[in-house]
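Bear in mind these aren't lab numbers, they're just calculated from the coordinates by the rules spelled out. All values reported here derive from a predicted model rather than from experimental measurement. Cβ atoms are built from the backbone, for glycine too; each structure is taken alone.
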Structure P
Amino acid sequence: MILAGRTALVTGGASGLGEACVRALVAAQSSVTIADLNEVRGKALADELGPLTQFCRTDVCDEGDVLAALDEAERLDMVIHCAGVATAERALGKDGPLDLDRFTRVMNINVMGTFNVARLAASLMSKNEAGPDGERGVIILTSSVAAFDGQIGQAAYAASKGAVASMTLPLAREFARFGIRVLSIAPGLFRTPLLAGLPEEAMKQLAATIPFPSRLGDPAEFASLALHMIQNRMLNGEVVRLDGALRMAPR
């Protein structure tokens, strides 16, 4: 898929991995709707990047919100779904079992939110005129290496990201008749706002666990992979780890 002149929705697009994707798409001359709950950061980013971008406050678990974000564009060619939450809470902690509502919140945002965006985006994409090979759109989801080697305290997060990884292939198979591809990226440790609050020494220790390159990932590297996936039509139904060969230890 040629990026110039195409339209994209990036959820979680106001910061971190999503922001990097927004910047990369705009640099490639794509029009982008930034969907995020953070109005201050989202509007500031849209103002900075100019007329190819627009911001829409979006709760990915809310059908009306996602439809409103999709309605911002006349058509939809690409979705990069980065919205989600990360937690580190033991199932059985010092104060007893984890509150089930806290587990449910993670599953709702990371699993239901992902499925909600994918199903509504595919419905809109299916109306596009078919391009080369009959392609009508691309949906890229965000899983995590925690889906495969989650650590102690990551039961909720690992379960949610494992669900994202598991839905990738069945969605790709289902949407194939419409010419819509579905892929997931499973990032490792990236320098995002989630880790930015850690002391520099803590980040160095995390970076040292990555075989090569022994550093935290740059969100621009995530965006680079996402854009390659969009442009390479033979990539479909796959979950790609982006982690410098990291395999996380139990704790």
Structure Q
Amino acid sequence: MPSVTNLKLNMEHWQERVDLAAAFRWAHRLNWHEAVANHFSLAVNEDSSRFLMNPNQAHFARIKASDLLLIDANDPETLNQPNAPDPTAWGLHGSIHRHCPHHRCLLHVHSIFATVLASLADSSLPPIDQNTATFFNRTVIDENFGGLAFEEEGERCAAALQDPKKKVMIMGNHGVLVMGDSVADTFNRLYYFERAAETYIRALQTGQPLRILSDEIAEKTARELEEYPEQAERHFSELKMILKEENSNFSD
């Protein structure tokens, strides 16, 4: 029987698997999961057509590196295979990886505050503090929710994500889709987007006028945060270290 070490050495894209598994575990811990729904994916080849994704209806709290599916976005027989992904995951993530190679990692959740924002008639996020300013002119608002994200809906979303600078899609009546270059980059962006949405929603709840930053200062703040050295990598490294210190099996 092969050892766990040999399994790791023989399984493709091991470090990418470990990172994505850690993202699932932290999404569960932060209560961003949706029972056994929602999906994360990470491209592992140059044109982003091959990607890792969670298995069908597996709880985020239990996902391990070795559990992740390796999927080809250009294989029309994907859903007919024995270990097929969830059809909505294939529809949304497959379409975006197929048409938007600049978005290598995709994290889709129905986290509470991002989803509240997506449920408002105006789902824009005004720059009222440092976190909200992070996303100034860097989001896409999808106004055309068409039901579950089967392939047609995924193709529609992919068409709206052609600008590589827009790395958050506020999915009206649905949730949020965050994109990035790596798991660390994308998870960090998702973390701060949910924090920003919470600040904005709680500010609205006061009923008081909002102190909105000027466009100039909001853009300056967003650029400064984008250029801040190694913040996402250090954040995610610390999260993985916490899991390891707790003897989590995420990296099995």
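Tell me which of P, Q gives 3.2 when you compute distance in nm of label points 7 Å out along Cα→Cβ at positions 62 and 134.
Going label by label, the one that fits is Q.
For structures P, Q, calculate distance in nm of label points 7 Å out along Cα→Cβ at positions 86 and 238 and state which one comes out highest.
Q
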